[in-house]
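Below, each structure is written out as structure tokens.
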Structure 1
Amino acid sequence: MINLPNLIFALVMGCLMSLSITLATTFVRAGLTENFFWVWLDVWLVAYPVAIVCILIYKPLASKITAQLMKALGFNKP
């Protein structure tokens, strides 16, 4: 179930990550062209909602995998 803190986390993290990744990949693929900002914005408008959905879907799985890895490495919670 999606609760408010998880939704806010997904919105913020999705924004920051998608901005960063689309900036880097747009720059690598298109270079610093005259219309760079508009190309980047166009790509980001697709990536941001995808990032939010992915974070909401993958967060529980990533948390479980992290807990298992921490346990395997001997960093158990008290």
Structure 2
Amino acid sequence: MPPQKDYIQAQKGRTASLVIAGSMLIWFGMQWAAVELHISSRYMLLLDLAVMAAMAWSLVVTFQIWRMRRDAGKG
């Protein structure tokens, strides 16, 4: 595989991992803050939906990386 494609895959992998880690840290922090600050359940539902969207995006990017690596092995 050319070095440019390796770099693109590595960049996508780092981005996906940062999105996963960051969204989970924010989610854990807000779960704690919701109890302490008495945040409405509507706002917490909005946060849950945003985290689920981030996880879905990360899953799509991870699938793209997997397909790029699989296709590179065939060529």
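Name the one structure among 1, 2 that distance in nm of label points 7 Å out along Cα→Cβ at positions 31 and 47 of 1.1 was derived from.
Here the read-out was taken from 2.
Quick one: Rg/Rh (Cα atoms, Kirkwood Rh), for residues 23-62 alone came out at 1.16 when computed from one of 1, 2, so which one is it?
Label of the source structure: 1.
0.25 is what came out when FRET efficiency 1/(1 + (r/R0)^6) of positions 7 and 39 (r between Cβ atoms, R0 = 35 Å, to 0.05) was calculated for one structure; which of 1, 2 is it?
2
If volume of the Cα convex hull per residue in Å³ computes to 118, which of 1, 2 did it come from?
Source structure for this number: 1.
Quick one: relative contact order in percent (Cα under 8 Å, 6 or more apart) came out at 39 when computed from one of 1, 2, so which one is it?
Of the options listed, only 1 reproduces it.
Consider the structures 1, 2: one of them gives -30000 for helix-only ellipticity at 222 nm (-39500 (n - 2.57) for each DSSP H run of 4 or more, over all residues; to 500) as calculated from the coordinates. Say which.
On the way: 1: -30000; 2: -33500.
Of the structures listed, the value fits 1.
Readers should treat all values here as calculations from the given coordinates under stated rules, not as data from a laboratory. These numbers were taken from a predicted model, which means no experiment stands behind them. Cβ atoms are built from the backbone, for glycine too; each structure is taken alone.
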